[in-house]
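Throughout, read-outs are computed from the coordinates displayed, never taken from laboratory work. Note that the coordinates shown come from a computational prediction; the quantities given were computed from them, not determined experimentally. Cβ atoms are built from the backbone, for glycine too; each structure is taken alone.
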Structure P
């Protein structure tokens, strides 16, 4: 393949990405304008992805460590699920990788469940990290359901199952998913303190809060 062909394809790919980004931002701005037109006041409750990630690690680390260290003190622990160390190691690494897209998929599933449709749910990458965003404004409770679903199922769910079964790989996987949900913990804590209508930002970590002056 000629170098010129490769450069052309890379340029075309970047142009498509730029167009997708511009379209998402345009839809976000249109939603903001529509809510402003209904008398809502807007407040930015977002963070840059890297800052949210750093704060998320600080928020999630105590819970993830508590699960893992607490589990290691359980008597009669099961270290192998298949009975073969190498098979278990490969399975554990595979589950670690699978849990990352599963995490974003659960955000989508949660928001789709409270809205009755997957329309307006988008996936993407921001500063090297995958994300899922809902383009439709949501009441706080519905927003929180989608934001916390990966933590509840993959984090707490696997942790509780692993601790009850005394299975080290299972509660270790749960601890890993709690750590991965650090950004969600930060965003959800902000959402709890933000009554009103919440609109997920298409790129930054968090949301815009829309509320009436009386709220």
Structure Q
């Protein structure tokens, strides 16, 4: 559990937000997953050849549990206002998933706090780099990752519709990121998931 004291608008008072690690099927996580599914569907519809919310149930609960994964919620007064998760991508790499901020609490920097917490927990679990993907209709997610030191594994000169799956990676230690290796691993992972002409669903911020 991690406590964060945050000043409210105007600086007159502070609120205490708390990071709590739960399982992906914990009732506390239901608002996150429900709103995330609705957001996927509102942004993408059947762009990926299936309901975008199918992504929510793509992985078993165990993928986001110790020792290789984690699922975290940011609570305010006991209510989830943001959250995210990671699972194992490879021996050295965690893959961030389910990055979410409640619609009523956006533009407060909460997504950035969630990403930082997941990076720290990834380090504690022994990972030395982090990987993630987002989609062409989530420019705020793309901007968040660029602002927080992630390296794009695609050509930024291309349009979002040409890129489709926007992959990013970041080193969690002093070693430089092996861009060629993580890009190759990303493409290999896509090859195992995709049927011809059908891109995988993207993650959301």
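Calculated for structures P, Q, mean count of other Cβ atoms within 10 Å over residues 82-89 is largest in Q. When helix-only ellipticity at 222 nm (-39500 (n - 2.57) for each DSSP H run of 4 or more, over all residues; to 500) is computed across structures P, Q, the figure -8500 traces back to Q. Could you tell me which structure in P, Q was used to calculate relative contact order in percent (Cα under 8 Å, 6 or more apart) as 17? This figure was derived from Q.
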